[in-house]
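Multiple structures are listed underneath, in structure tokens.
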Structure I
Amino acid sequence: MMQRRLDEGVVRNKLDALDRALRTLHSIGPLDAQRLRDDAVTAAAVERLTCRLVELAVDLNTHISASVLGRAPENYRASFVSS
């Protein structure tokens, strides 16, 4: 993979999206297993927001890795741990 320049705009956009998703998740209020079992809409929202947070974090990790190391991580896990 060709090394690319770290794009501050991409990093800022991903961080902003992470912040929005975290604020939305927080706005749902207190969560426990019982609430998630009883409220399918809340459970679906929490699941989607959690997936979105992971996707955004991996996207950010991939962009930084490609820019700094000149290569993208092999998979999601590799984007979070160093080898």
Structure II
Amino acid sequence: MKDIGNFLKEKREAKGISLIEVEKDLKIRKKYLQALEDGNVDAIPGKTYIIGYLRNYSKYLGINEENINQIIKTYHDLEKKTGD
């Protein structure tokens, strides 16, 4: 999950957007955005929220739909490996 988080963080930083701006625009709490970027999805309450946040954050950053679907698939694959 850390690789996905780093990818999202790099995209955000390349656009010069702060987490506070993302929080205001997406109405997702900063602590959850930070958790996504840190790969700490255990801090987010529920798999449905994790997937929704990943999808919305990725769209916000301008990531194309194919790559968003790959991000979600990678999350699911990691989840299966860890059994969480």
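None of the figures in this text is laboratory data; all of them are computed from the coordinates on show. Computed from a prediction, not measured in an experiment: that's the story for all the values here. Cβ atoms are built from the backbone, for glycine too; each structure is taken alone.
31 is what came out when relative contact order in percent (Cα under 8 Å, 6 or more apart) was calculated for one structure; which of I, II is it? If you can, show how the numbers build up before the last one.
Details: I: 45; II: 31.
Going label by label, the one that fits is II.
So semi-axes √(5λ) of the Cα gyration tensor in Å, computed for just one structure, reads 32, 14, 8; which one of I, II is that? All intermediate terms of the calculation are to be shown ahead of the outcome.
Numbers: I: 32, 14, 8; II: 19, 14, 11.
Derived from the structure labelled I.
Between structures I, II, where is distance in nm of label points 7 Å out along Cα→Cβ at positions 9 and 41 highest? Walk me through the numbers before you get to the answer.
Details: I: 3.8; II: 1.7.
Greatest value across I, II: structure I.
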